[in-house]
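These notes open a run of structures that come right after.
Each value in this text was obtained by applying a stated rule to the coordinates, not by laboratory testing. In this text the structure is predicted, and so the values were computed from the model without any measurement. Cβ atoms are built from the backbone, for glycine too; each structure is taken alone.
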Structure 1
Amino acid sequence: MNADALRGHMDALLLSVLEHEPLHGYAIIEALQARSGGALNVPTGTVYPALRRLEQAGYLASEWATVGGRKRRTYRLTSSGHKSLAGERAAWREFSGVIGGVLEPRPARGQHT
């Protein structure tokens, strides 16, 4: 998928992946791939700075955990993160509805295509 198409949506994607369970960075990348059917292959150079930014904004909290014998930073949503995700989802529904209305217009009443 085109990286430009993801611009502006990365925060919502990351928050959504972390909605139900804390994950470490690489597991977040794997979850994005799995949930997108392999279409999203987001580089670590995009994910980790975004995670740090979301943490600084108060939407994520992190802690060090040992996963599979390795020490990794694990991220989880805060209550502010849950609220932000709800707002991101509402904005996405509005945006996709507007764009869908333009790209796939319905014929006006009485008109046939």
Structure 2
Amino acid sequence: MAIMITDECINCGACEPECPNTAIYEGGMEWTWAGGTDLKEVEMEDGTVVDANEPQEPISDEFYYIVSGKCTECTGFHEEPQCAAVCPVDCCVDDPDYRETQEELEAKKEWLHV
């Protein structure tokens, strides 16, 4: 399961530097698959392939956000999600829309960091 940032976020930015996958971005900022990963290109669900350096639209314009496709809950790096550990308002929580097993999280980590 990926982590998400709720709308209770106070935009302190404590979470962003803690993410080993660079999956956390400031509200309104574009993101890339390549940022913080070894990816060169990504095959999307519809089968299209995108350059991993191609800027993607922000998921939130209001507060920090986590790209679920890059979030591994810190699997392979730390014992617990670091964003949740450092968040002063406890707004980094499990994302109910992205449930993943430990094996899936490990595979995603390997995919991101070939």
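Details
- Set 1, 2, criterion distance in nm of label points 7 Å out along Cα→Cβ at positions 54 and 78: the highest-scoring structure is 2.
- Label whose coordinates, when semi-axes √(5λ) of the Cα gyration tensor in Å, for residues 46-101 alone is calculated, return 30, 13, 10 (choices 1, 2): 1
- Winner on distance in nm of label points 7 Å out along Cα→Cβ at positions 70 and 94 once structures 1, 2 are ranked, highest first: 1
- Read-out Kirkwood radius over Cα pairs in Å, computed value 14.2, structure in 1, 2: 2
- Relative contact order in percent (Cα under 8 Å, 6 or more apart) - highest-scoring structure of 1, 2: 2
- When mean count of other Cβ atoms within 10 Å over residues 62-69 is calculated for each of structures 1, 2, structure 2 gives the greatest result.
- Identity of the structure behind -4000 (criterion: helix-only ellipticity at 222 nm (-39500 (n - 2.57) for each DSSP H run of 4 or more, over all residues; to 500), calculated), options 1, 2: 2
- Highest-scoring label, criterion being distance in nm of label points 7 Å out along Cα→Cβ at positions 6 and 22, among 1, 2: 2
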